[in-house]
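What follows is a set of structures for review.
Computed from the coordinates by the stated procedures, all read-outs in this text should not be read as laboratory data. Bear in mind the structure is a predicted one, so any value in this text is a computation, not a measurement. Cβ atoms are built from the backbone, for glycine too; each structure is taken alone.
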Structure P
Amino acid sequence: MPQRTLKLITTTDDDRPVYVAGTFNNWTAGDATYRMEADDKPGTYRRTFHFEANEKVEYKYTRGGWEGVELGLYGESTLNHLRHTGKPWSVPDRVENWASSGLEYKSDLLPRIEVISHEFEIPELIRTRRVAALLPHDYYATDKRYSVLYLQDGQNLFDDYAPYGSWGVDKRLASLAERGMGDLIIIAIDHAEAQRMSEFTPSFRNRLGKGDGRAYTRFLAERLKPYVDEHFRTRPEPEHTGIGGSSLGGLISIYAGILYPNVYERIMVFSPSLWVTPEIPFNLMRLTHRYRGRIYLYGGEAESKNMVPNMERFRDQLLQQTGTTQLELKMAVDPLGQHNEARWGREFPKAIEWLFFADR
């Protein structure tokens with residue numbers, strides 16, 4: 001009777017237990033007999049099974065049901081795993097993503113999504129851009145004024161069919177609203193497609209060459225924000241105004257926040273591309289001299305070997321320049337975190353709560 005140990009490595013953190021379903025158990029998802037056992041190392045599982053005879057087996061991993069089946073790197077369906085019980089099972093399987101992240105929300109709390117313009121003019125760059133506002137679900141039923149967060153890469157924030165995945169910001173705002181943290185407006189600014197790298201690159205010497213970042217951040221602070229404050233019920237003070245993004249969008253958010261400390265006192269930075277300009281604090285702090293407010297800094301150890309060390313270096317340099325009395329900085333490191341929209345979406349509510357609602 002063959003005995004084989006099945007091993008699994010999953011690079012996406014998830015609190016749900018892992019099961020395997022296949023030809024050996026009639027494809028029964030959530031079968032307790034076929035629940036994988038967590039190893040000591042995060043994201044690794046194993047389970048030893050006995051088989052009646054040498055045979056080929058097909059199987060898939062789930063998080064307890066087919067609504068939580070394994071998915072590929074970009075959220076696509078995957079083929080069944082195939083093994084022969086007469087051969088060693090030494091090489092572990094890998095799972096990149098899972099269906100059904102477990103996010104729960106009430107549809108009546110979803111934000112109202114209004115496209116401000118499909119062609120909002122950016123004269124500084126001679127370009128136009130889609131800009132959308134995600135308003136609290138009850139925006140038109142109250143006379144409240146709201147804090148505002150300006151987010152980069154609008155294409156990837158709330159579109160379920162975005163090519164690289166979505167943060168699911170609309171659904172996460174609904175979940176936050178249910179917990180009493182819905183008083184926030186998100187302004188989503190689409191990126192510039194082929195010019196994204198240039199727009200999100202600071203306008204001083206760096207590894208990508210001088211970019212258009214200065215012009216882009218000027219547009220955000222001096223043109224878009226005044227428009228938003230005029231047309232929506234905002235709380236325009238810097239302590240109620242934030243900016244954020246991921247990857248290069250995180251880098252340009254750092255740049256904008258430090259260049260305009262009298263505009264933004266809330267900065268949300270996910271997986272920043274600090275490799276582009278390792279000396280960013282020294283270059284920019286000389287321009288502003290001081291910074292106050294809150295910065296939420298997130299990165300995953302599975303993104304690259306340099307992501308977390310670069311973040312730590314940035315944190316230490318920034319605090320050294322500003323002094324700890326004027327700046328609050330929270331750094332979150334995920335041992336399994338990858339460089340993708342799904343993981344940034346999972347971190348989004350934690351960042352929002354700390355940046356805008358921690359004083360409640």
Structure Q
Amino acid sequence: MLIGEVARHSGVSARMLRHYDALGLVRPTGRTVGGYREYSADDIRRIFHVESLRSLGLTLKQIGRALEDPAFTPAGLVGDLIRWTEDRLARDRELLERLRAIDASAPGGWQDVLRVVELMQGLGSASAARRQQAVLARPEGGSLPAELLAEAVLAESDPNVAGALRWALARSGGDGVAAVAAGLSSEDVGIRRRAVLAVAGMPEAPGAAELLTEALGDADATVRRHAALASGGRGAAEAVPTLVGMVIEGVNDVDAAEVLGKLSRDSSRGERILDALVDALAVPTADSATRIRLTQALVELPGTAPREVLRRLAEDGDRAVALVASAFVAVLDKRSAEDGDGVGDEDEDGDPASRPTRREAGSRPRGAPPRRSRRR
């Protein structure tokens with residue numbers, strides 16, 4: 001079979017067949033009277049062997065050794081090929097991610113492309129300061145790709161860089177909530193924690209409320225607490241049990257109590273929240289520090305009912321609890337007298353204008369144990 005016929009049947013160009021001949025990979029068995037290459041059936045089989053090995057990524061030199069050297073075993077070479085291929089795929093995936101990030105930013109010119117590439121290089125730095133600078137040093141009025149920021153925020157362990165990324169994500173102009181949503185279902189609890197913080201930073205964005213409500217059922221307590229503070233601040237009643245639990249446990253209890261106070265402005269929720277705090281106060285196993293936190297949380301609630309509970313607590317058998325309750329009642333009574341309305345819990349807009357602050361009442365009366373209100 002002449003070279004032209006072999007090329008048509010094998011799919012290997014005549015030029016490549018001549019190259020194989022020059023390298024000694026596939027030399028035609030014979031020549032015609034006119035000097036043309038003539039390939040035998042064995043030659044054609046060898047061509048297909050060469051092409052098969054090329055498809056595995058072997059070089060022509062390696063193919064020559066594989067076909068001629070009996071000692072050249074495939075085991076080691078195939079292992080090397082696997083590693084080389086994995087490295088190449090990783091580089092290709094990285095390139096694909098970069099291209100997608102650039103495409104998502106809808107660049108208007110090459111300067112926009114270069115800006116996104118610079119951001120990616122900065123986020124890939126081993127220096128936390130360099131990563132933070134890359135996020136914060138965006139041009140005035142420019143936006144950063146939400147997908148790129150979301151990927152970075154879910155992987156970032158440095159709290160300062162993570163904060164900058166959440167800030168930039170909330171202002172990216174893209175669908176930041178959708179970009180980090182997948183992180184809330186990750187098996188990695190660290191990723192879920194970073195994702196819920198990112199969503200909490202965009203509470204008004206479409207879909208954020210639903211994601212935060214779902215996160216209230218997360219297996220991790222930290223994820224639930226972040227979700228409760230954010231969703232409760234938006235008025236989600238589903239956050240109440242977690243918020244009350246935070247007061248009881250002393251984890252971000254000041255923040256949790258403030259959110260409970262806001263939720264209590266809705267009378268249908270206020271009674272439920274008051275009952276939950278009173279029930280927790282009555283638990284026989286509750287220690288003094290826990291009951292003090294619950295007492296302080298009552299001050300955040302509007303209306304007269306919480307004040308009546310505080311008056312009863314001023315007579316409590318636990319001296320520390322009684323001191324705290326008495327201090328708050330005294331301030332409330334003083335303000336009520338000054339206002340001349342006998343209540344003094346809310347102003348005409350429903351805000352706690354006359355509610356005492358913890359500084360005014362004294363957050364740690366003599367004899368009361370120390371508090372760690374913002375432990376995370």
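Upon calculation of percent of Cα pairs over 17 Å apart, for residues 94-149 alone from the atomic coordinates, which of the structures P, Q produces 31? Don't skip to the end; give the middle numbers.
Details: P: 62; Q: 31.
Derived from the structure labelled Q.
Work out which structure the value 32 belongs to, where percent of Cα pairs over 35 Å apart was derived from one of P, Q. The value was obtained from structure P.
For which of the structures P, Q does the calculation of relative contact order in percent (Cα under 8 Å, 6 or more apart) return 13?
Values: P: 13; Q: 7.
Derived from the structure labelled P.
For helix-only ellipticity at 222 nm (-39500 (n - 2.57) for each DSSP H run of 4 or more, over all residues; to 500), the calculated result is -6500, so let me know which of P, Q that is. Spell out each step's value before the answer.
Numbers: P: -6500; Q: -19500.
Only one of P, Q returns -6500 for helix-only ellipticity at 222 nm (-39500 (n - 2.57) for each DSSP H run of 4 or more, over all residues; to 500), namely P.
For the set P, Q, ranking by distance in nm of label points 7 Å out along Cα→Cβ at positions 86 and 302 places Q highest.
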